[in-house]
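Just so you know, all these numbers are worked out from the coordinates, no wet-lab data involved. Model, not experiment: these values are computed from the prediction. Cβ atoms are built from the backbone, for glycine too; each structure is taken alone.
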Structure 1
Amino acid sequence: MMIRFIKNAILMGCGICCVEAEELPETVISASRMVEVLKDSPYSVALIGSDDLLGDAIRTLPEALRDVPGVLIQKTTHAQGSPFIRGFTGRQNLLLVDGVRINNSTFRSGPVQYWNTVDSNAIERIELVRGQGSVLFGSDAFGGTVYTHTRSSNFLDQDEGWFNQNTAFYRFDTNSESHVGRLETIFGEGGKWGVLLGISVKDFGDIRDAGFGRYNNTGYSELDFDFRLDYAVSDSATLTLATQYVDQDDISRFHSTLDNTGFVLDGNVITAGSNLARDLDQERSLTYLKISEEEGAGWIKKWSAVLSYQTSQDSQFRDRSDPSDLTDIDLSNTNIDLQTWGLAVNFESDLGPGAIIYGADYYHDRVDSTGSRTGNDPREERPIADNSEYDLFGLYAQYRWEPSQLPKLEATVGVRYTYAKADIGNVFDESLAQDVGAEQDWDNLVLSGRVLYRATDNLNVYAGISEGFRAPNLNDLTGNLDSRSGVSESGSLDVDPEEFITYEIGAHYESDKFGYSLAAYYTEIDSIIARVPASSATNAIVTTTNGQDGFIYGFEASGFYNLSSQWQIKAQASWQEGETETELFIGGPVEEEYVSRLAPLMGSVSMRWSHPNDRFWIEGRVSAAATADKLSNNDQGDTQRIPIGGTPSHVIGSLYAGWQATDDILLTAAVENLTDEVYRVHGSGQNEAGVNLILGAKFSF
């Protein structure tokens, strides 16, 4: 049922839409931590269901957002993907899995690889809220908050008595000869309890394009496991125990290795890599226990409590040896082991003429870190401070009401208090030639306000102001990594929190034949933590400092038009502009420059035909991006990923089709990049794949 209405609902935030408007009241989101119809949300929201993930041949979680306006998916490698949402990426966007915070204190600046550690085959739906700020979900939520809901048994929707359903899924793509498989079993007693067990096995090969050819060592392997038990404690309360695990092996940072021999892309040069090897392995697990009640008695109408435990291990092997000199051996290894405990409670109550959401959340990180490099003291090579802890605590409340004097108006106000503390165990001090420790803490109060005006039965208009806050994390304070095209970066204990304010106006319109969503925003950036040379010397160490102020503004649009009951057109587009004032070096002069990896004008348009009985459909889609040549100083130096002069424009055509052959067999097919275009998403470490036939099959038994 959930899959059906997600597929058919008007998804105004991302241009996915329906034919039957009467199904709209079923479509709900959690942008406000309240159940609400999408059209009535005072936010810019995108909702992606499991049918969309399957039908669009989605390979990873980040790729699921590729046709959402305002989002650019940067891939340092084929195994990674870091969404740029309204100009922000990595730790300045917030990722939640079933409401549990995935962001932690080791996230580095710029693109991160952790979004791809959520198995896209285990996702039921994805909700993206752009420009929401930090009131509801805390630190980091600047560009957007992505809330992923994983698959469950849906035992409450089953008939009474025993139920059991098994599914097998297989996906093959011809470009890289990649194989993805998933087995899943669901069983239980309808209305009482249910269990889901799933395992995904992925073997990705090396991608190919018509310009560079085969990208050696861009393939990798992955194993995913997920388990979920839901139990009805009462008629309105449910207890959930879930665990998820992912293991990814042999992920090569292609752009910085000798496999990248450099080439010319539409006249723009991409420089070659220099490392013999730069390979990553990563593991992540999440286990949580949740109890929730949807129809409580008394003042508290709804409530939930979640206890979570996460682990992650990031390892990197790097070979910087000179292949022409057998005596020049330069090998390094780094490893970060992280454990995170989390506790979050959330309540919803009626209060006067409205409803209030309120609660608290707390996360505690424990970090161990090791490193080594040929000829160096191992303490100097740790990627982050060893034996460290980090605490993040928040209290929040948000009130929504409809003034009786203005029945068409709805107002929302919210507040959050945040306290963060870093307890740094062992960080190497070169001047003392020994490990030292330190403690730092910060607190902050952020506010938000939103109004929604129901102009007509079909049109809602909204406006809002949202504050964002991000406390410095362990990477800001003690990070010791290479970034961009091999630039060494070190943390600083002197950085302060980042703060943002986003102003936004938008509109949602829907009718049986036509619908659209529009949003315009302006974000002020205050004291962003940036990488800045310590001095004006050419070889100066790059360190973190609150060295940037600036702004980003943009426009997003999506819509649909139903030509008939079988034909539908969809389109989406986005544009953004941004500048920062950046210190050329610490304490030096300030220079105005573009925001790093500023997304160009982008968009897509598609036409879909569905058979009258909905058992067969086919869709053609054209996606395009303009030239991305507005480069920051850092971008101009990142020539292994960003071509000298900028990333050229591209236009890509693709076809997608599906056939429900029987009640138990679903077949899908896609041909992406029909014209074998040679192109690259701005900021990525390799080009996208050339022409690619993707075949999928899902069997229920």
Structure 2
Amino acid sequence: MLASSSLIGTHGGRLFGQSADKAGLLPLNRFSRMVQEWFVDQVRQIEAKENAKRSSLKTKADAQAYVSSVQDRIRQAFGPEPERTPLNPEITGVVERENYKIEKVVFQSRPNFYVTANLYIPKNRQFPLPGVVGSCGHSTNGKAAEAYQSFAQGLARQGYVVLIFDPIGQGERLQYTDAQFKPRRGVGTSEHLYAGNQQFLVGEFFGSWRAWDGIRALDYLLTRSEVDPQHVGITGNSGGGTMSTWLCGLERRWTMAAPACFVTTFRRNLENELPADTEQCPPRAIGLGLDHADFLAAMAPKPVIILAKERDYFDVRGATEAYLRLKHLYTLLGVPDNIALHVGPTEHGYSQENREAMYRWFNRATKISDAQAEPMLTIEQDKTIECLPTGQVAERKSTTVFEFTQQKADALKSARRPLNLSELKSAVRAVLKLGDIPSEVPDYRILRPGRSRRYPKAFSTTYAVQTESGIFALVTRLSDQSHMSRPSQIPRPAILYLAHHSADDELRQEPLIAELLKSDSEATLYACDVRGVGESRPDTCGSDQFLAPYGSDYFYAAHSLMLDKPYVGRKTFDALQVLQWMAANGHSRIHLVGKGWGAIPAALAALLSEHVARVTLKQGLASYASIAQSEEYSWPLSSFAPGILEYFDLPDIYAFLQAQKQLVQIQMQGPVAKFS
């Protein structure tokens, strides 16, 4: 149970950056830290449990069993490997230099899904030589970025064959381009979030797609006679450090690894309010007890060095914790010197001191060179090393990530069979990971009233209904008379309105509420903020970042997926608990109303709750399939549940609500929503 002091906002009752509304009232935000502290508590509990397991490892057999366990859990998080289809590699050009050459390589990691890469091959060496796959960070120009050219060229000058490839959405692999092959949705993280969030609906994970590119890059590297398969490494920085870390966990053929500027712990990132790219948030990973170190543990006992930075936003304390966990494991395996940590003195980036630490580590493993410092480098112009005339795979009509998502959505729709009501309820509970709904009536607090909020009735009382430990749904009851105690125990009809963004604001501004009060004057109206909106809208991840692509709503939606507790499922759980609380206070037949974002948990809760007699949805989502099948969409990750389209879609819910609960739908929205 969280202390109450951690739940109350300390910013004058409003979020940073928010101004007064039309009535001159500042937004209420009395529970602004609630969501953050709940997530921290969840992750701390899991981390403590897993640390106890790690500490209990005492023998080599224990360590080996642990390595096998993390390998299995990583595969559960990332899903099965796709089919290995022909790479169809092409060499589109060669750049000749004195000590090495750069081949411009194009291959297909999936059918018609093109990957652009540079293969650095040393000259005047006896083959085969050690090979390295280079994974780029979030650079606009991908493999051509100076830091990434530097490590590829630095390795080649020392005797390594290096294949460095463009990530999806970077360099020559933009997924959203115009007729001139220019970006339409930004580059890098902008594309990753947009394509990756959408993929969850069809049960895909963008990080798995990124990792598969890396695995196929290794497949190609190992086709080259110049490469010694006994010595193949993986390295990358930032987003490339992420992929290097994930690839350590997914691929058994690596013989050495050096992930840079990524490895820390999930808890440190969460506590530091550090949002991460979609690819950096593996579904179920935290719920399965995995942490960054475990992906490197899957490599054990092979040599791995963690490259960190003293002034990085990836917390070096977490890098140290990861190293110490691995040191214990490697010691039990009898090779304590096969794990290392290097902390460079500067800020985030694959700077020279970290590249040199990587060179020394790989040289130690391969004995190919005794160099201690980086050789002289010559950085090429982007155009010199681009693989395609236009510098974009779109010129070849490469299938985009979205098109794959669209195709899978179509296939899932064709394969889905109709569900009866019982089956649909079971599917909703399973997909949302609701678990058992408690039979006990939730406890609640009665909040002290402040100045008038200018609601449509003279008096109001706000209740903080505790839906689970540390989480409160904020429920405001309107009345004609002063009422600062518990809800009236006299049985009467009721309306529960689930807000889009803020019950407080919508009680004043939303025309539907005025219509409800007029059309059903006998009913008591309650307006509710489920977790993460309105009164508990987080003030984290920077100033007024709630709706930003990397903002707090996305941040907690991503962590919900990693915990295997989808955010929309927890919001639905809140609604179910409030309905139970209302029923215990004399409202057994409830008209459930939802708007916008709130319409989704309203519909899902209405299907499951026996207390709901009527349902009205305004500006709700028409279907999840419409998002998965549209290149443009505006609904947030917090409204998605992973894999939902394998089992059902919202129209399946709506059909039962129409038949049994008098569903009324108003201004339903497609993939690009326009809320009024």
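Give the label, chosen from 1, 2, of the structure having the highest value of distance in nm of label points 7 Å out along Cα→Cβ at positions 115 and 187. If we compare distance in nm of label points 7 Å out along Cα→Cβ at positions 115 and 187 over 1, 2, the biggest value is for 1.
If helix-only ellipticity at 222 nm (-39500 (n - 2.57) for each DSSP H run of 4 or more, over all residues; to 500) computes to -11000, which of 1, 2 did it come from? Can you show the working numbers first?
Values: 1: -500; 2: -11000.
Matching structure: 2.
For structures 1, 2, which has the highest computed value of FRET efficiency 1/(1 + (r/R0)^6) of positions 307 and 395 (r between Cβ atoms, R0 = 30 Å, to 0.05)? Please report the intermediate quantities before stating the final value.
Values: 1: 0.95; 2: 0.25.
Top value of FRET efficiency 1/(1 + (r/R0)^6) of positions 307 and 395 (r between Cβ atoms, R0 = 30 Å, to 0.05), among 1, 2, belongs to structure 1.
The greatest value of distance in nm of label points 7 Å out along Cα→Cβ at positions 211 and 667 among structures 1, 2 is that of 2. In this comparison of 1, 2, the computed figure 18.1 for mean count of other Cβ atoms within 10 Å over residues 403-410 is attributed to 2. Here distance in nm of label points 7 Å out along Cα→Cβ at positions 299 and 499 is compared for structures 1, 2. The highest value is that of 2.
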